[in-house]
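J.: Pasting the structures here.
All of the numbers you see were taken from the coordinates with simple rules; none came from a lab. Nothing here was measured: the structure is a model prediction, and the numbers come from that model. Cβ atoms are built from the backbone, for glycine too; each structure is taken alone.
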Structure I
Amino acid sequence: MVIDFATAFLILLLSIVIDLIITDPSPNTPWTLRYRLHPTVLMGKLAQRLETLLRNPDSPRVEKFNGVILVLVVVASFVIPTYFILKFIKDFLGIVPYIIVSAFILKMTICIKLETDWAYGVSEALQKEDLVEARKYAHFSRRDPSKLNSSQISSSVIESMAENLVDFRLSPLFYYGIFGVVGAVAYRAINTLDGVVGFKDPEHINIGWFSATLDTVVNYIPTRITALLIILASKILGEDYEIAWKIALRDRKNVPSRNHGWTMAAMAGALNVRLEKPGHYVIYNEGRMPSHLDIMRALKIRNAVIILFIVLVVTPLLYLSTVVFRF
């Protein structure tokens, strides 16, 4: 489905504007219709249902093969309809409806405004020393918030921002730059599958191996670009870019994820703070304990990285895919 560079770039900008105006539904309100019908939620529900059907605990080899089928079915269930819906709109309704619908679909693969609101919310709660309110935001990093202190909450939010910068912002845009809207949708399905079944516990080690491996592969390049841009953004914003580079190289392996350690360690170094998931890992052990002020500093770095990524990475990719290769 060939489109020109201007159209592709307009879809990108419009999707971000839509996200900043119409924020994503909060997982704190899972009963709302907006939340239940969000494509990412639907992807997760489909993955959970198929996982139950494809389980075969008596044969790890069969269950691993079924894990491949799980990925193919979930990805195809969203990519194929997206392609044909957009093709129909472009061919029969015209370019304007195509741009609008494409932008809305692309917006569904990214999440900027919700995290921004949450960052302000938890920072304000910590400033008021309201730990009960602040702990409502710590679950973003998949940890029990009930016993976290102020610094640990700040750490969890900063870690989430560094991790989600790839998963919910830059990787979808990266694959949009190469493959268009269907590329962003495919990425969102893969990343969602990893969040549903991509665990190493006995229950998921076989059925989820392909989801986890594929997620690692598709995030490999975007993650490393993001770490470099965190360092560049730190330089631009007057943060400690030299320590960001040093800690990214030194502490990236402290995190179990092959990818997320890069961005989390770079962010820790840029802010000169110690990031810790109690009982699991510590990044920049000699750094000071983070506070609510560091959440706001991390947010500024995140915003700068998004802008840099669009200018330095996504825009050139869009030009190559629409002008040079005409995908």
Structure II
Amino acid sequence: MTLFLDEHTVSELITMEDALDAVSEGFIASGRGAVANLPRARLSHRSGTVRITAAIIEDRGYYGVKVSSSAVFGSNAGRVFNLFEIATGRLCAVIQVFGLGALRTGAVSGLATDLLARQDAEILTLIGTGRQARTQLDAIRQVRRISQVRLVGRDPVRRAAFREALGREGEDVVEFDSAEDAGRGADIVVTATSATQPVLLGEWLSPGAHVNAIGANAESRRELDSAVVARAAVVVTDEPSQARYEATDLMQPVAEGVFDWDDLLGVGEILGGAKPGRQSHEEITLFKSLGTAIGDVALAARTYETALERGVGVHLPDLSGRSS
């Protein structure tokens, strides 16, 4: 049957723990070469930008295509993921993915944090207080015992509201006006912004820090200065081939000669043991998030299968017009 799953239904079906498990499956398959990924394609229009990604995960038996658009169009209703069964080509589900996308982004960063951050990492700095920052925190809470959360945001009112909405789990939550002050001494730093200039400088990082850089996947954006990349002993992304034209935080360091594309690793390579991750307590590590359909297919498949088990979702007619 083909199911339509809206935002509310998805939120009731999938937890961050589920998401971490699902994306781990996807990237394990990627590390084995059992995944085909289509990097994000963009179509520009006077009203905004249409974005398309797709991936096949052989091990899970699914492929999928995501179509989304920039907020310029004025609505998130068009953000959908179409999940298909490989064996038959059947459309399994149409899923609204605004919330699911944030969950996937958080889960992949949580996976990278588990692979790369020190086991004793406990001080977390969040630069940015939007929707993505929240799922970053939720995921990192799953893989490390956080004692302090440092919040950095340009708008004090929004930052305070974010703090109140967090739902503390024993952490000390502190607001900072300065990213430098919040970054110094932090064990994990997350940049989740739409910044056009670096918001995190390499000189602020302490030995042993891990960085998750979430924004800056368009030419006009940048979150990290070149020193962050230069200081990192290990630089990892979700899809290295996609990074070469989309990871603006890495392009400038490459142009400056302080980083080489050949040194960029994929999450799947480390997860599968093909490449090493952190090798010392003092190393600085960096995960550059892009947002690929690998995680989307894995998470959409988990959502669809859970919906079938629980008997939820709206049944859609199949392609022949018969009720499915």
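J.: Comparing structures I, II by Rg/Rh (Cα atoms, Kirkwood Rh), for residues 228-307 alone, which one has the largest value?
T.: Once Rg/Rh (Cα atoms, Kirkwood Rh), for residues 228-307 alone is tallied for I, II, the winner is II.
J.: Now a separate question. Where does the value 9, 26, 30, 23, 11, 1 come from, among I, II, when P(r) over Cα pairs in 10 Å bins from 0, in percent, for residues 4-171 alone is the thing being computed?
T.: I
J.: One of I, II was used to compute helix-only ellipticity at 222 nm (-39500 (n - 2.57) for each DSSP H run of 4 or more, over all residues; to 500), and the answer was -10500. Which one was it?
T.: Clearly, the read-out refers to II.
J.: Between I, II, which one scores greatest on distance in nm of label points 7 Å out along Cα→Cβ at positions 36 and 100?
T.: I
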